[in-house]
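Since every read-out is calculated from the coordinates, none of them should be taken as a lab result. Because the structure is a prediction, the values reported are computed rather than measured. Cβ atoms are built from the backbone, for glycine too; each structure is taken alone.
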Structure I
Amino acid sequence: MSKCKYCGLSAGLFSHAHKECEEKHKQGVAELLAYIHSYFCSTDIIGNVILKINQLRTENYLNQEDIVQCCRQGIRHFTDSIRLPITKFHLQKIDEFIHNIGISQTTLNKDGDIDKLGIRLYQGVLMSYFVEKQPMAKVAKRTQIISGLLPITSSMKEDAGLAVLDKAATKFLNDGLISDNEQAMLDDFSNYLNLPTNNLPTRYQGSSIEKIKQSEILRQLQNGIIPTARYCNLPIILSQGEQVIWTYDNVTMYQEKITREWVGRHSGMSFRIMKGVYYRTGGSKGHPVERSSMENMGVGMLILTNKNICFHASSRSVKIPYKKLAGMTPYSDGIEIHQDGSKAQRQVFQGFDSWFMMNLLSCINL
């Protein structure tokens, strides 16, 4: 005879739990989840949650793993329910819960739930700079409180800062224009947090952050100012007076390759002279045929200067002066270059948004 895994009494043959006990256990789990959700959304105190846990542990057969799972799910629900602004209420609730529930942060964070909560709170506080127009000094103090409460690494802080900056930049770009005040806010935010706006992670290539930076460069060029951004360890040699304006990584270059062949046709009749020997009368006519294809020239860095388009890969380097350009065809993920000259071959650079490059050539003084 098997024993019920909940009450410990006999459960009969081929059974490990009484239906009544199993139903009571499910009801207890649901009740604890609802109680934890209510705690995070109300003024209820953590002491009542602990009393409820002890009650359900006895009456509804909840074990430690049941309680841990309910607490994790409660934290996930709280994270998803957080709305701006981030207030003392949010911080007090999570502080009280984590330090009194009797479960270690490591256990609660097994699936990254504490990390996600920390990032959500951190991002929410950062958003107050743009939404509530809070001074950055005040915002920084709030982020320090969150960092002391929850384990937030430097990389997590940087990711949160870039995510908020990208959202703000997207909103500012909705009308197609960036005011001086908006640009100042974006600059102050990124500078205060020391965000790598000049060396963005790959996932932010083509993002609103990049477009904001590019828009500022275009404004400078329109005013006759060559941007003075610093780029270190570039794989090209600049000529006198040449300055780098922008770089793209992981760009694939394709170059047109033309192949020629002679295609002929023979007319006339064949006569058999002996076994294995034939004599053909008539003549042959033929004509040359050209075929064009785009050959992959490698993956490398595309560098835009105030004078040239430069491409550098492990196998080759190319420099195309702006003055030799006859035309360009933009694509959603790159651009096609047409150089002046009868023997010039088409070149395609793929792996970036061509919006900035097209606008750059319309602004730069060639």
Structure II
Amino acid sequence: MARYFLTLASLAAFAAASYNFEPEHVQVIEDPNLPVQYSLQDSQLISPLSTAFNSYWYATFLTSTDDKQYAVLSQTIAAANGLAVLRTSVLDLNNTENYWQQILSDPYHDNSTLHNGRLHIDASTHGIVGLSNDSISTMGIWASANDFAYNFTIKATSPVLLNGGAGVFSWADGETRQWALPSCETSGELTIGNHTLEVNTTNSLTWYDRQHGVAGVNGQFTWFGMQFPGSDIKASMWYTDNTGLYEQHLKFITVRKHSGVEIVGYNITEEGATWTSPRSNLTYPLAWPIWFDNGDFLRVESVRDDQEIYAPGQLTAISAFASVKGRFFGQEVGYALVDNVPGKGAT
């Protein structure tokens, strides 16, 4: 009898995933009636020489034309020393035992992130390019890792989410700016081994998250990018404890709705389930029950234990695909990408 149940569990791991990855399709990403703190285009083009932390973060949730589903993380951190560090991973959502990750660090071309007035980060193994004049309306990202490669085109078809309501707030010893386009149209190809998959554009999306500022990770850091399919509800949640001279505890969620943005406080616990990495020796939580000040509740749970992106001497963290269940602004089911640095960001 035990063997029978084990067989069912094994079959379930290979069952076809059925996530709704349908993107949004708006023509205008900013509400012209609302005040702004800064230009998104200027933010996109800021030089690494003028900011200590400079991150371009893409989480692509894709369905292939043969109905396979994957979560692809691609975060480029462009540094003032001329290096572009890419944290990247691929998770097979049809069989979560299949997971690949790598950190690539290469000089970017001409020691510049611009070319002809557009975003252009050209490293030997990865890159980002602004395909439109504003470097936002259409973007391209590509990478060639040991076990996988991808080339995606991302269109800005999702209303902007400004973190904290204005897209700028104090963090540690300085100011950080963060905005997102949560559900962008996506096309292109993903190659795993020798097998190339074409993106089904009708059921694939990318969350693009842009962050830059004086401060970077300094202490425990957890960030959640939450999707609730079939709704306007998109949420960016910060949970951090900065230490040292500029001690700070941030707990807020920015909820993008059809009618605007709402900021909500919450309480969170990290349940007993954890995973300790044999590479970094860091221990990560696997589930996060969250109680919101408006009476809502969510449970966010990683779909597998090891989703750590690791290389010696680099920022070490999980970027975990997770299920989302509970009650939140009228929604009950969703999914998320969770970044977690459990205290020490590099080993």
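Just a few scattered comments:
- Each of I, II could give relative contact order in percent (Cα under 8 Å, 6 or more apart), but the derived value 9 comes from I.
- Test item: distance in nm of label points 7 Å out along Cα→Cβ at positions 101 and 325 calculated as 2.4, pick one of I, II: II
- Structure (I, II) behind the derived value -1500 of helix-only ellipticity at 222 nm (-39500 (n - 2.57) for each DSSP H run of 4 or more, over all residues; to 500): II
- Among I, II, structure where semi-axes √(5λ) of the Cα gyration tensor in Å as derived comes to 64, 38, 15: I
- Comparison across structures I, II (criterion: distance in nm of label points 7 Å out along Cα→Cβ at positions 197 and 309) gives the highest value for I.
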